[in-house]
Structure 1
Amino acid sequence: NLLGIQRTQEDVPGMLIPQMYHDFLRHGDGRELVRVFYHNEQDILSMVTVAANLAQLLAEPAAVAEPDDLLSLARWHIRRQEYDEAETMLRQALAGEMPLALYQELVQELAYLLKRTGRSDEAVKYWQQIAVTSLDSVLGHLELAKYYEWQRRDWGEAIYWTEQALEIVGQMRPQPPTPENWRQIELLEDELRHRHARLERKSFHT
């Protein structure tokens, strides 16, 4: 229905097709295969429609209004290393209204894109946005700690963001609370404590 294609009662659920074909081989009665052919025909028509819609979106990206569609287009451009086009899509998406989770996803994608293209200074404000809006993730904090340690050599800022990350990790409760998930949190905390100790040493010797 989303594609404007209406299937009739002749259609058959795809999961039933293998059994219908098996029954045909056993009994030689091919009457039900007509429904299978109809199902396959509609699938092909759907794929053609999707391809046509995608081609139109790529040809007229300015006409795309939904932030999640723009995010998908941006990722498509990133895979093709078309970074200017991807950045345009991401910034266009961020201009609209959306749920917080999608906003964070868009900001994260843009921050990584800026970092990937040698514009880490521009990415900082986006990592900060991620950090201040995330209550159960330390991605933004960790990226900021890396930036201030390795690019700005500002040990105080790097220590601050590392300590903020440690505070969040200390309150994390994995879902589901399996031993493996607890282990992932422990490894992350160990990594952050190691980073904090290294930064303290650098700060002491400066």
Structure 2
Amino acid sequence: MSSLSQLEQDLKQFRALPYHSDTQLAQKLREVQAWQRGRIHKTHQALFATANNQAMGEFLIDQLYGGEKFNVLAEQLERMVQKAEKLEKFIPANAVSTGAAGIIEAINAIKLDLQLAQYLKENHLSADEPSMIKAYRSVNAESARRQQIADLKQMCYRTDKYLKSFILQKAFSLAKGTAYKKGFQPLYDFIAEGFAAIKPIKSIGARTYALS
């Protein structure tokens, strides 16, 4: 299955997640995502204090715990992904597949955090540290969380391998006008944000390992 076909399936699953029609669950998910962002900033404060790491760190956090920002992106992508195979005619395939992988990882993160949000909702709890510890223990998704980290690392190693090529980045930059004209702006901009975030980093794979 191609990365874009997988993305199409994941976007359909994302749209079917229950928080889209449950305002209380959606609020709990926002609380969980905000807590996750704060936790990562706190536990990796030294890493984020380095100027070269800040853009990459913020991109990863926004990507995985973007809340409403990601909802808007997903809605836009869902409308265009069926014709997205055409992208590879004018945007390098490795850039498209890595961008798609990043979106899939964000959807997986939402699915995992939704389990925590459901626990908080059912038990009338807020997303503070004691309640989140209880939620993690109750959900008991350790293996899925470990797989999430492994998948994220793999995506970042692919980024090191493919997206730091000067030729690829130049070809990607030249494709902007065509991408916008043909209606692929959301995915193009998502990949472009990733390019900008990794530019100062010597090895994004190593930095992602430090975030785990």
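Read-outs throughout are calculated quantities, based only on the coordinates presented, and are distinct from any laboratory measurement. In this text, all values refer to a predicted model and were calculated from it rather than measured experimentally. Cβ atoms are built from the backbone, for glycine too; each structure is taken alone.
Numbers below:
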quantity: Test item: P(r) over Cα pairs in 10 Å bins from 0, in percent, for residues 110-197 alone calculated as 18, 46, 29, 7, pick one of 1, 2; calculated: 1
quantity: Winner on mean count of other Cβ atoms within 10 Å over residues 30-37 once structures 1, 2 are ranked, highest first; calculated: 2
quantity: Which of 1, 2 yields 17.5, 53 [Rg and Dmax of the Cα atoms in Å, calculated]; calculated: 2
quantity: If relative contact order in percent (Cα under 8 Å, 6 or more apart) is computed and equals 32, the structure in 1, 2; calculated: 2
quantity: Source structure (of 1, 2) for FRET efficiency 1/(1 + (r/R0)^6) of positions 14 and 126 (r between Cβ atoms, R0 = 30 Å, to 0.05), computed value 0.10; calculated: 1
quantity: Highest-scoring label, criterion being mean count of other Cβ atoms within 10 Å over residues 70-77, among 1, 2; calculated: 1
